[in-house]
Every structure is written in C-alpha cells, then in structure tokens.
Structure 1
Amino acid sequence: MSNADGKYTYFITGGGTGGHIYPAVAVADALNNDMETKDLFYIGNPENLEADIVKQKGYTFLPVLVHGMPRKFGFSLVKWGIQLLNATANCLNYINRYKPDAVFGTGGYVSAPILIACILAKVPYMLHDCDAQPGLVTRKLAKKASAVSLAFECAKNYINNEKCFVNGNPIRPNFKNLTKFEARKALGLGHNITLCIMGGSQGARTINDAAVEIIKTLSQKYNIQIIFQTGKKNFDRVIEQLIKFYPEYEQDKHLIVRPYFDDMVTVLKASDIAISRAGSLSLSEICASGIAPILIPYPHAAADHQRKNAKYMLEKGAALYLEDNEVTDKTLLSSVLSLVIDKDNLIKVQQNALKLARYDGVEKIVNQLKCIKK
C-alpha cells in the first residue's frame, strides 16, 4: 500500500532488556526525524522498562501483555500460550486500526506477538538482533522477515534469510563526535589512564566485590583514574565496603563512584579500560569508544549469549576475558595491570576494539526498513 502523500506509518517493538529497548528507541528517534514518516507507534509490555522510556520520549505506546516462554512443559506453558494468542489478536487489531507500512522489531518475547500478527496480516517486517547467537524469536521468525539486521557477522550462521545485513547495533551519535579530552573535562578528570567499572544499570555484585578491594591500589600506587558505576541496588553495599578497604576514598579526586550514570557516552569516551559484563549493546558502545575491555560475562544470561559475545571479542583480540567464577581481587588486579603496565598491549586491544565499531547502524537500518515498506 503506497501512500499518496509519500509519508509512512511505522510500528517499532522491543522490550524487556536494554539490549532490546535502546536499539529500538534509537531507530524510532531516527524515523521520528525523517520527513517521510507520518506516524510512529511503539509496541511493548506496559509492565517493563520500555513503557517508561517510550512515554518519556513522547511516542504513542501500544501495550501488549506477554511474558517470556516457560522452559518446562506444564500449566504455565499453556497459560503462556493463551497469553501469546491474546497478545497476537490485540496486535492484529492495532494493525487494522493504524495500518503500518512496515514494522521494526529487536527480537525477544515482547516482539513476538506483533511479528506473528505481521505474518498473518501480510505486513512487511524487519528484525534486528544484537547478539553473536540470535535469540529464539529472531531465529524462528527471521525466515518470513523482509530484512534481518545483525550486530555480529557470525550471527548469520543462525539465520535462514538471504536478506541479512551486518549493521552493528544502533548507537548514539555522540560516540562518534565526543572527544576523550571533552569527556574527561566534563567529568573533572585529568589525563591519567582511566578505568571504567560497570555491571549494567543494576550493577554486578561479583565485579563490585572484587573491585572495591583494588581501587585504593590502582589509584594510589598506579595513579589510575576510576569511574565506578555500582548499580542502583548495590550502591550502599559498595560504599560500606569502600569505607572498609579505602576509608579516605571520598578525598580521592581521581575516583567517581555513582549508582548509575544517565550519560554513559561521556563516561565511556573518557575511559581507556573497562571492566564490564558482555551485553551486546555495552560491547558496541565500548568498541565505539576505543576502549580495552576486561569482559566478565553474566553466567546466567539467556542461551548463554553474553559468553558467546565475549568470546567473539576475545577471538578478535579486542578484549581480555574472565569467567564470573574466576573473579577475585587478585585476578581482576592482574588483568587491569596487564594493560596498564604493557602500553603496547593496551593500544593493541583498543585498536582491535575500534576496528569492530560501527557508527552508522541506525542510518543503515532506517534505509533498509524504508525499502521494505508496503
């Protein structure tokens, strides 16, 4: 269905985790600024984080109640099946009411109802998957997609669709434009080597517990600047431990400790080394910042996708790697110092990470999405 006025309506969907939400929102932002866009609707679970983020953006939010599929057969699986059917029927109603010209989904269970509805209603849709091994929804629904966008080249091995594009993850424009000097100045930091410690918005206790024991050594003995995102739930625990291991930490001008940073662009662009989990979006932002990461994948991630993401980075010489159960103050300190003391190694890992950076993911995805519209 070609619109006479040359303007088009899009559905965007993705939810549950940041890796599904933020790429979807990045594409929504780009489409919202496109002169050919008539209407934009975001489909998500009203109980999840995407509802708050999308409403803050001012986009029209269309709710679907659906949850992750239970892994064991039983009443809960039957109940989930009924929920999925109801959510799909709801999405068919949205299609009939708003008549989208194309749908963009980032995988995950939140995307499933609208993508199934697209197949039934013959509406073209495009998928994006952020992991080295695509998730279940992407793998199952990719065959019927008009296009599939991937963050990793190796992910193509799991996709049965000839129209696959390796675009990288959609990231914010400032990752390309902000300089390290500007980022450090904004944070009140100097020119010393800077370490970012992060475990996602909720933090990671394994990383936090080991990090607090080595912060004093890194700062006082090796003159390293440290930016520490503890996670909102773990902030009080970290402060208690810092008081124990580093009582004078508050007087350290080279140390920034916060539960959460709204502006991670500035934090990452200011850093040389990062201790991090291995979520795909975090890896994309680390690469775009030219950082040498020490990756500690979350061991209970769905389909073990964080370990696969981290191993891909390791194979490319773009990361150091520690298993979660290997993390202690000694192993973490050793990993950091292997980069701090050996500057050639630090530069090599940073350059390899930068080679994996893709700054034009949003632009490519939007162009591909516009090509599939009815």
Structure 2
Amino acid sequence: MSDNETYFITGGGTGGHIYPAVAVADVLAEKGNVVYYIGNPQNLEFSIIQQKAYKDNFLSVNVHGMPRKVDISILGWSFQLLTAIFKCIGYLNKYKPKVVFGTGGYVSAPILIACIIKRIPYVMHDCDACPGLVTRKLAPYAKSVSLAFECAKNVIKNANCFINGNPIRPAFQTLSKSDARKNLGLIEKLTICVMGGSQGARTINDAAVEILKTLSNKYDVQVIFQTGKKNFERVIEQLIKIYPEYENDKNLIIKPYFDDMVTVLKASDIAVSRAGSLSLSEIEACEIASILVPYPHAAADHQRKNARCMVEKGASLYLEDSDVNEKTLLENIVLLVTNREKLAGLQEAALKLAKYDGVQKIVEQLENV
C-alpha cells in the first residue's frame, strides 16, 4: 500500500465511540495518510480532534440520537438524518476516501449510509458485548467488522468479523506496576482503585467513602479513589465526618479526576468500576481483578452485558447498582484481599482477555480493503 491514501474516520458522542476512532486515526496519520474526521462539532469528539495534527480536517455533521419515543419528534430527527446523509455524500464526492472507518453510534450513521449509496467500502468497530443499533443494522454491508468482545459475534451478520479488542495506549503494556506506584508516591503493597468514570458514580462513591478507613486501618491496603469532578466535594464532606484524619493517611489518594489513568490502573491490583467497554479493556491489560457495578441506565443496557461477559470468563465479580452499599462493597473487596488465590484467579483470567494490538489490527483491516 502506498502512503498518502485518504481515509475517513467517524465516531462520536461518547468515549466508547470516540477513543477507538481517534486511536486509529492517529496511527493512519502518523503513517503519512490524509485523515478526515467526521463528527458533530457540538460533541466531545470536536474538542479532542482540535488537539490533533489533522485538526483542520474535521468534517461536521449535525446529527443526534434517535428519539426513544415514536412521536412527532421522529419526523424532525428523520429530516436531520437525511440532510446529514446528503452532506456526507458531498464529502465522499469531494475527498474520495479509499475507505471509511466507523465506530458505531448515531454520529457514524450518516457517512456509513452514504457509503452504501455511493458503494464506498467501509469497516466498522464496536466496543460493546452487545453491539449498538447502528452497528447491527449497517455491519452486513461492511467490508469487515472489528469487535472488542467474542460474544458480540452472535448478533453481527458479517462473515468477516475480527476480535481485536479495543484500541488502547502502548503504555498499558510498557509501564511496570512498581514504576506506576512510585509515580503516585505509593509503596509495594496491595492497591485498590475505586472509579466510576470521569464523572464518577454516586452509588459507588457513597459506599466507598464509608469503608476507606476500614480498608486502610484494618486491612492495610492502599486505595486510589477517583470521585468524579461533580462528586468530589460531597465525598470529602462525608469523609471528614467519618475519618477526620484521612489527609494524613498515606494509604489514600483521593482526587476528582486523574488525567493519567494508565498509571492509576497499572498501580492497582483490584478495581471497583463501572463496566464501560474501554474501562474493561484497560482493566484486562493491567491484569486487575475487578468488582463491576454496571451503570443501570446505559443505552441498550450494554454495561450489564459487558460485565456479564467478564464474569462468565472468570475475570470479575459483579454487583448490581441497586445492591451496592457499605456492607456489600466491603464484603466483595475483603473477599479478594483475604483470599489471594481468588484474587490471582481473577487477575489471570483478565490478562487472558487482554489485547494490546487492537489499533494495529484495525489499521491492517483498513489497509487491506
């Protein structure tokens, strides 16, 4: 394949759609290709692309998620989608990409439908155990499909399916646990990461704050606690009442948000987490035993499905959000802290699921079209 091919990359709305798309776009651009990113300028993908070398190649589409209720709003949405499809046909005619790469979700729908109309080849990636509506409907017409989960193949009607995992950063493979701990000012002992994503998770936070003192003082484990920016003040207010001396406890690191989650996860042995697909890929890559608390209102209930795939593979423990409290969370953590055989079993199962070369494999799929 010669350099300077033109590629369209699309994916937006949520991190699960954006980050895999951006990871692939970065590698294609580094290899000398011309990359155009198609997204909604009102979404997160726009601000992320503004930090990239191909920031001037952002092609905007004004499209939003399909209304959940069948009422008059569906007419407005249908017109919006149709307008976006025609705009994307214009982009295809103008820039003539070799192939289009889409990561599912409503943002990618207009350009992929335009590809079907124009007979331009496209490749798809879906990060969830239960692929979304756009992936399920448009995968049959794709040249090939990349999936993060083996069980997702069951609902994809395409003979060319590849289980690549999610694209993750190289540091997940290269950074050592000891270096990660040193970078955070921690020592060599059992470490737990509590996180609910960048925005936090109130259910997890409320239970975790009640048991921090016990985990540190009784079980002598280190805890890295990402509260989420919205919930940080609430967590600290609660913690001051329960454990006024917490600031002097070297076992605890509590922050609203960590820019460098690679270091946080590499330093950890156990994670209490939501079940977003990218988080699970990173947990696997770090050989972490996880206690998963799926977000109960996730689209198409995909977090529960992701978590159940992990449990079936012997890599995770599972708690429903409605069942999470001080008692249940402590019981699950203590089970792993006190039963090192159980802990090692979950960690080994997680590592077996890890895939470090997702980006390279997807790029190969695109280059071979």
Given a value of 2.7 for distance in nm of label points 7 Å out along Cα→Cβ at positions 220 and 332, point me to the structure among 1, 2 it was derived from. 2
Just checking, which of 1, 2 has the largest value of FRET efficiency 1/(1 + (r/R0)^6) of positions 236 and 300 (r between Cβ atoms, R0 = 35 Å, to 0.05)? 1
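The numbers here are math on the coordinates, done by the rules we state, and not lab data. Everything numeric in this text was worked out from a predicted model, so none of it was measured. Cβ atoms are built from the backbone, for glycine too; each structure is taken alone.
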